[in-house]
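Rule-based calculations on the coordinates, nothing more; no lab input. Since this is a predicted model, take the numbers as computed values, not measurements. Cβ atoms are built from the backbone, for glycine too; each structure is taken alone.
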Structure I
């Protein structure tokens, strides 16, 4: 398992039919279609779903664990049981995910989904700097909710092992 796909924040809160369409005003159906195409380009065991979940007293605006908002989007292809939760921007703060990726010798991670500002960037920084993994941002299957914040992180990433993919599969 050298190359894997991380599907980030493709939950009902962000892309579901009942989402706050003012806050998440992008074309969710189009994003789901593009993410599904990316998913189909990988073997099932190479696809990882990363869900943001609010835990504890300071869960902020994250979906509450067990709520409908925290569920993966209805029309998204779920091809594996590789579903991991995180409650901090960097998905590798989930030790189980971090250890699994290390143990499998992953060499490249492609990110798709919803970046609420810095989540995918921080995860990419950990992957490239701490784990020596190449990262691909599939910008055709990725929505950024806070372009200014994400832009600052991406400038740092352009100097590392990150490729910005502009065309879909």
Structure II
């Protein structure tokens, strides 16, 4: 339901192995060319014991008009506001796009996320690891049916072992 107003695209899947690692998903946008309501995340859709689908993970809605960053999955509401958002967003262009990034550390039984928007870092709730967990990389735009994929540049999915 949290994603109902967004036209979404997937950029791939990441299987979460049973050992510690760091993984992530990132995309670039050009704020003045992107739809004003943009979302991106790493999500896992699974069935619970009674057969209903559940969605866990990390996803935010970035309002490019107000600079507000909203949680879309965990009920945290407003996570924060990009400081001096108009000047911040104007500093990015086709040649120097704005990086939206999730970096996640799998430690023990938890997935601990770091959200990066440009040079800003945001706190976000951790979730538990489930056996056979696969996370999907998603990005989307509100009210932009059919052309969403063009708003996102240089998508990348990565993972590395922790030392």
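With mean count of other Cβ atoms within 10 Å over residues 91-98 coming out at 13.9, pick the structure among I, II it was computed from. Spell out each step's value before the answer.
Details: I: 16.9; II: 13.9.
Structure II accounts for this read-out.
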Per relative contact order in percent (Cα under 8 Å, 6 or more apart), the highest-valued of structures I, II = II
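Can you spot which of I, II the value 1.2 was calculated from, given it is distance in nm of label points 7 Å out along Cα→Cβ at positions 27 and 43?
Numbers: I: 3.4; II: 1.2.
Clearly, the read-out refers to II.
Figure out for me which of the structures I, II the number -1000 belongs to, where helix-only ellipticity at 222 nm (-39500 (n - 2.57) for each DSSP H run of 4 or more, over all residues; to 500) was derived from the coordinates. Please report the intermediate quantities before stating the final value.
Working: I: -7500; II: -1000.
The read-out was computed on structure II.
Which structure, out of I, II, was distance in nm of label points 7 Å out along Cα→Cβ at positions 19 and 123 calculated from, if the result is 3.3? Intermediate results must be reported in sequence, preceding the final value.
Working: I: 1.5; II: 3.3.
Source structure: II.
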Of the structures labelled I, II, which one yields 14.2 when mean count of other Cβ atoms within 10 Å over residues 11-18 is computed from its coordinates?
-> II
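For structures I, II, calculate mean projected area of the Cα convex hull in nm² and state which one comes out highest.
Details: I: 9.1; II: 9.7.
By mean projected area of the Cα convex hull in nm², the leading structure of I, II is II.
Computing distance in nm of label points 7 Å out along Cα→Cβ at positions 35 and 139 gives 2.0 for which of I, II? Before the final figure, lay out the partial values.
Values: I: 2.0; II: 1.3.
Source structure: I.
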